[in-house]
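Structures incoming, each one as structure tokens.
Only the coordinates and a few stated rules stand behind these numbers; no lab work does. Remember, it's a predicted structure, so these values are computed and weren't measured experimentally. Cβ atoms are built from the backbone, for glycine too; each structure is taken alone.
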Structure 1
Amino acid sequence: MIVTHDNDHQSFKIITEGGESILRYRVHANVIDFYTTFVHPADRGSRVGVSLVKAAVDWAQQQGFSMQASCWYVDKYLVKHSLK
């Protein structure tokens, strides 16, 4: 799975044969908020969401951002991995 980062639109995307899945974020004062994640219905259950979140979190850590998640899915990932 290839995750692409679109810095201009503050998003991470995966495009599969099933369709496009996306994670969106916003940054304010060195805090990144992951506010929505959408996984195309054809790709649900195939770890597309996990791949999006992992790529986004890894990037945020490399940038030195503090992380928060308005999106329940990302919040669950941050808690599970002791990142929150």
Structure 2
Amino acid sequence: MQREIARQDRNSKVRDAIARGAVSIGMTADEVVQSWGRPTKVNRSIGAGGAHEQWVYDRGDFRAQYVYLDNGVVTGAQSQE
């Protein structure tokens, strides 16, 4: 019962983030694509902890946004100001 409530809460938060065009920690790669579209570039590495990716979104005017994923789950994001 508690797992179901937690899953529903997570799904609600993710749907809200996608609707706002946001990315949040814990999102899956597919959810990021739903929110921001496909990245301009993907940098990949494989290590002891699994697959690590840096997704680069070119926003023009020499600005970029980055999303960091470990094993297909968002662990961080970064923007250039």
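Summary of values
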read-out	value
Computed 1.18 for Cα Rg over 2.2 N^0.38 Å - originating structure among 1, 2	2
Top of 1, 2 by distance in nm of label points 7 Å out along Cα→Cβ at positions 46 and 62, largest first	2
